[in-house]
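Engineer: Below are structures written as structure tokens.
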Structure P
Amino acid sequence: MIFIKTKIKDLYIIEPELKIDERGYFARFFCKKELAKENLIFDIMQINRSFTKKKGTIRGMHFQRDPKSEGKIIQCLKGAIYDVAIDIRKNSSTYGQWVAEELTENNKKMFFIPKGFAHGFQSLKDNSEILYFVSEFYSPEYEGGIRWNDPFFNINWPVKNPILSEKDKNWPIFNK
């Protein structure tokens, strides 16, 4: 596994090291020891899978508040997504900044998103499937969200006129 630092502390892109031969490939997509070498502590509590039918759909921006804050490792299994993480850690020097990465079935990249971030994505192709490793159990009473077009963050989504759930359309403007 190759860990690539982003402009935000603790936020990484992970590229698998493919062992390729005439049969196909083998790769490690999760290794607690390799994460620990990068000082990334991550215990899997849930593994979720998401299927998005239409290109341009945005799912997010979601987070859980303390004490149920969650980290995530995201990978696109089919199709392509524009994956976004926003630093909402109040004491962080990068508070309010975001990083986006294109995750596709072909590049096999993963996005390591630690606790204290909001997360969401926009599908770049029809029929995209995403796998999430999550470090905390889902707790609806601690759930929060940020509106996809909140002016404080000014996320540059690649597909204009997105498809959104009612819930994601109606998150309040972020309280800085």
Structure Q
Amino acid sequence: MNFLELAKTRYSVRSYDQRPVEDEKLTQILEAGRVAPTACNKQPQMIFVAKSAAARKKLASVCSCTFDAPVILVVCYDRTLDWKNPLSPGYESGETDAAIVTTHMMLEAASLGIGSCWVGYFPPDRVKAALNLPENLTVSALLPLGYPAADCTPAPMHSSIREYNDTICEL
């Protein structure tokens, strides 16, 4: 499958079967995030892998959108490492870098037949406290991973895409 087909067919999985994600596939997914581009190659990302029942339970206690996935990636960035734009005071690249990293991992997962769902609906400080994460980290996204349940289908909005000219404009 080419990249555009992959991008069009991947969808947010909100129902997982409990087959474990093979270590080799998880390693490939994490590697996709590790090699993702970041501003000035600062690489501020830090990914926490919640595979144990205890870690996933902690996350589920503060986030209703873990979907009982067998693996949950907690995507963070280190505020002491992200790029600060000297031409735009206050602009820091951490959130954007973390988004790029998350996208790379999400698409690599899809290429391996692993479902995922980008989750931003959570209280970052509560996730940070539940996992006892360092103060210098900001939690940016959760990425539940696993094999889609047999009855899992894309949400109705999945195929709703704005028209080309509504999102793209030539100058």
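A short reminder: the numbers here are calculations on the coordinates, not readings from a lab. Just so you know, these numbers come straight off a predicted model, no measurement behind them. Cβ atoms are built from the backbone, for glycine too; each structure is taken alone.
Engineer: From P, Q, which structure was relative contact order in percent (Cα under 8 Å, 6 or more apart) = 29 calculated on?
Structural biologist: The correct label is P.
Engineer: Suppose you compute distance in nm of label points 7 Å out along Cα→Cβ at positions 44 and 116 for every structure in P, Q: which one lands on 2.5?
Structural biologist: Source structure for this number: P.
Engineer: Can you rank P, Q by Cα Rg over 2.2 N^0.38 Å and just name the one with the largest value?
Structural biologist: Largest value of Cα Rg over 2.2 N^0.38 Å: Q.
Engineer: So, one more: Going by mean count of other Cβ atoms within 10 Å over residues 36-43, which of structures P, Q comes out largest?
Structural biologist: Biggest value here belongs to Q.
Engineer: Right, next: Thinking of P, Q, which structure, once helix-only ellipticity at 222 nm (-39500 (n - 2.57) for each DSSP H run of 4 or more, over all residues; to 500) is computed, gives back -1000?
Structural biologist: Here the read-out was taken from P.
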